[in-house]
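Structures are listed in the sections that come next.
Every read-out reported here was derived from the displayed coordinates using simple, explicitly stated rules and does not represent laboratory data. These numbers come from a predicted model, not from an experiment. Cβ atoms are built from the backbone, for glycine too; each structure is taken alone.
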Structure 1
Amino acid sequence: MLRQRIITAAWLAPLMLAGLFGLSGGAFVLFTALVVLLAGWEWTNLAGVEDRDNRILLVGALALLMAVIWAMGASQASWPLWLAAIGWLANLYWVVHYPEKVHQWQSTRHRLAMGLWVLVPTWVGFNLLRDTGAVWLLYVLLLVWCADIGAYFAGRAFGKRKLAPRVSPGKSWEGVVGGMLATTLLALLFATWQELGFGGGVVLVMATWLVSLVSVLGDLLESMLKRLRGIKDSSQLLPGHGGVLDRIDSLTAAVPLFALLSLGVL
């Protein structure tokens with residue numbers, strides 16, 4: 001398993017970095033759309049759709065919706081980001097109240113609708129951040145990675161109080177604090193590098209805290225869906241790493257919120 005994970009990471013990491021930072025314009029839009037459509041294929045399974053033809057049809061509908069948004073100006077469309085902000089409030093409620101409120105969202109129709117406010121805003125957010133400059137796209141990626149790494153090591157060393165034991169038993173509040181400390185350091189380094197000044201640095205740190213917390217929710221949401229579905233990974237598209245959603249679950253929450261904050265509308 002470890003060997004397979006290393007092999008997959010060896011080709012996946014350069015490919016993703018080349019796509020995210022080597023492409024621009026329409027090529028970047030199509031690259032990120034492909035990633036989201038693969039995640040959409042996995043989401044149909046999480047939603048309980050088992051028929052292959054129906055899953056293909058649903059992914060096609062998602063692609064059509066994204067094409068319409070692109071035609072409208074993907075980097076200028078803020079409404080999907082607002083949709084995400086509202087949708088993630090609902091997601092938070094359901095994660096906190098799992099499994100008591102599972103009847104509110106467990107139908108296939110509701111889980112598919114949930115996928116719309118998770119996946120489409122992620123794609124829009126990626127494109128908006130890329131258009132504002134690769135620096136802030138890089139920042140939100142590093143933010144999520146630092147939050148994950150900080151949470152992992154702090155959780156391993158100090159984790160005692162469970163964060164959401166009925167959703168993801170391995171996560172702890174100590175891990176969340178560790179992730180927040182790691183991203184705070186990242187924010188201070190970026191504020192210095194970008195010469196944001198004291199006020200700009202404070203704003204970045206506060207935004208980073210909020211996005212860090214929301215990124216944890218992205219992980220928990222996918223864990224909740226997989227628990228209901230009775231599966232360990234969203235798919236086996238990435239040998240040794242599970243599926244695309246398993247790799248971008250935190251980003252689906254963090255990217256839309258960070259993009260919305262970057263618009264200055266919150």
Structure 2
Amino acid sequence: MHRKRKKNEYIVHNVDLAFDILFFLAKNPNTTFENILESMDSSSYQIEKTLEVLISRGYINFNPKKKTYTLGIKNFEVGYSYLSHVDIRNIARPYLQYLGEKFQENVYLAVRSGFEVVYIDSYEVSRPVVVKSRVGRLLPLYASASGKVHLADMDEDELEEFFREEKLVPYTKNTITDKDKLLEHIKLVREQGYAVDDEEWEEEVRCLSVPVRDHTGRVTAAVTLSAPSWRIPSEKLTGDIKDEFIKKAEELSERLGYTEE
């Protein structure tokens with residue numbers, strides 16, 4: 001014999017069902033009632049009533065001609081409201097700490113500011129020799145790993161504007177100052193999904209940077225490792241270190257609402 005279910009248990013079940021339906025439609029747009037019913041552990045009556053509420057509140061749209069359901073505009077409003085209040089530094093900090101502790105090198109979070117990048121947060125390790133803190137500093141896009149990540153996200157018009165406005169001056173003997181060579185380099189960064197600063201902005205400093213994307217798919221920040229070049233050879237930087245940085249940047253991007261779709 002089944003015990004009598006309390007009223008508040010029904011309410012909780014219906015809320016849970018509503019979320020299940022919303023997540024199902026997020027992965028299966030333009031679906032029918034029959035498909036929803038097959039995927040839910042609830043009665044036809046409960047699903048029908050829950051759908052009616054979600055439709056009335058704008059969270060689901062119903063196409064009477066095709067008899068299909070899709071997500072409504074209210075979901076975007078809720079998601080956008082969340083994203084507009086996100087402080088990327090707070091969300092990124094555990095990732096910076098993880099990467100800094102794992103590789104025992106300084107790790108930074110950098111965002112674009114015009115045709116420069118600014119370092120807005122960091123996890124700095126305690127070692128006898130480390131790269132001087134870059135928090136609050138502005139670096140050129142073309143001579144820094146984090147800057148190249150942002151350059152690789154620009155479309156053709158944005159890049160042309162960049163080259164019109166910026167003079168490519170050398171900071172070290174390794175700085176790329178030829179437009180055609182820099183364009184080829186940017187193309188490579190775009191294809192491989194990471195950028196390296198091989199003593200291009202500062203001598204004896206080598207950096208690796210990976211992109212962090214927001215819900216629109218655009219690069220909103222870069223996570224960057226900076227280390228003395230004698231301690232981090234290029235092959236080490238672009239090996240296991242690069243793989244782990246890409247993995248964590250992808251996780252961080254998902255936290256910011258990014259999906260490959």
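What the table below lists for this structure:
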{"quantity": "Structure responsible for 0.50, with FRET efficiency 1/(1 + (r/R0)^6) of positions 26 and 42 (r between Cβ atoms, R0 = 25 Å, to 0.05) calculated and labels 1, 2 on offer", "calculated": "1"}
{"quantity": "Given 3.4 for distance in nm of label points 7 Å out along Cα→Cβ at positions 18 and 178, calculated: source structure among 1, 2", "calculated": "1"}
{"quantity": "Structure (1, 2) behind the derived value -0.23, -0.39, -0.60, -0.73 of log10 I(q)/I(0) by the Debye sum over Cα atoms at q = 0.07, 0.09, 0.11, 0.12 Å⁻¹", "calculated": "1"}
{"quantity": "Answer label among 1, 2 for the case where Cα extents along the principal axes in Å, for residues 186-249 alone, calculated from the coordinates, equals 38, 23, 18", "calculated": "2"}
{"quantity": "Per relative contact order in percent (Cα under 8 Å, 6 or more apart), the highest-valued of structures 1, 2", "calculated": "1"}
{"quantity": "Label whose coordinates, when helix-only ellipticity at 222 nm (-39500 (n - 2.57) for each DSSP H run of 4 or more, over all residues; to 500) is calculated, return -27000 (choices 1, 2)", "calculated": "1"}
